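Okay, got some structures for you below.
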Structure P
Amino acid sequence: MIISIASGKGGTGKTTVATNMAVSLGGDVQLLDCDVEEPNAHLFIHPVINEVKTITTPVPEVDMEKCSLCGKCGEICQSRPLW
């Protein structure tokens, strides 16, 4: 079973609900805190961390000396430049 706790607004209690659910279920539970700004579920449950991995996502860079601002790249790329 997979349960997701999500919201666009901060301070709504998502981490509190998720950590309490994980603790109350007991047994073999995995809790993934995907908060981009401040993942802090560990403060509530004090887990034993066996492995740490750095996860990255490549972001394309625009060479502005070669760019004519035609917008063609934005038509095909999900990581559209923000200008």
Structure Q
Amino acid sequence: MAATDPFVDAQGRVKKLRTRPANSELLDLYALFKQATEGDATGSRPGMLDLKGRAKFDAWTSRKGMAQGDAKSRYVQLVDALVKKLG
């Protein structure tokens, strides 16, 4: 029987939270996920009128240089904390 990947398991668990995380927590989840799956942010920063896109890009860029393995580990830790906090 194959062992499950904690990162993949965390992706499923975060979708089942009973309460929506705060915006800052959602940005952290997004940034860690993108860093874990794609590495450093690429492309240009979205324009001033795209507030949501800009916030997401900035959150991802703040993780620049973080190893993908570290990002996966921190993503799992954050999901564990959110499950305890929000159910």
Open item on the list: Among P, Q, considering only mean count of other Cβ atoms within 10 Å over residues 5-12, which has the greatest calculated value?
Closed with: Q
Open item on the list: When Cα Rg over 2.2 N^0.38 Å is compared over structures P, Q, which one is greatest?
Closed with: P
Task: Structure (P, Q) behind the derived value 18 of relative contact order in percent (Cα under 8 Å, 6 or more apart) - done: P
Task: Which entry (P, Q) yields the derived value -6500 for helix-only ellipticity at 222 nm (-39500 (n - 2.57) for each DSSP H run of 4 or more, over all residues; to 500) - done: P
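No lab work stands behind these numbers, since they all come straight from the coordinates. Model, not experiment: these values are computed from the prediction. Cβ atoms are built from the backbone, for glycine too; each structure is taken alone.
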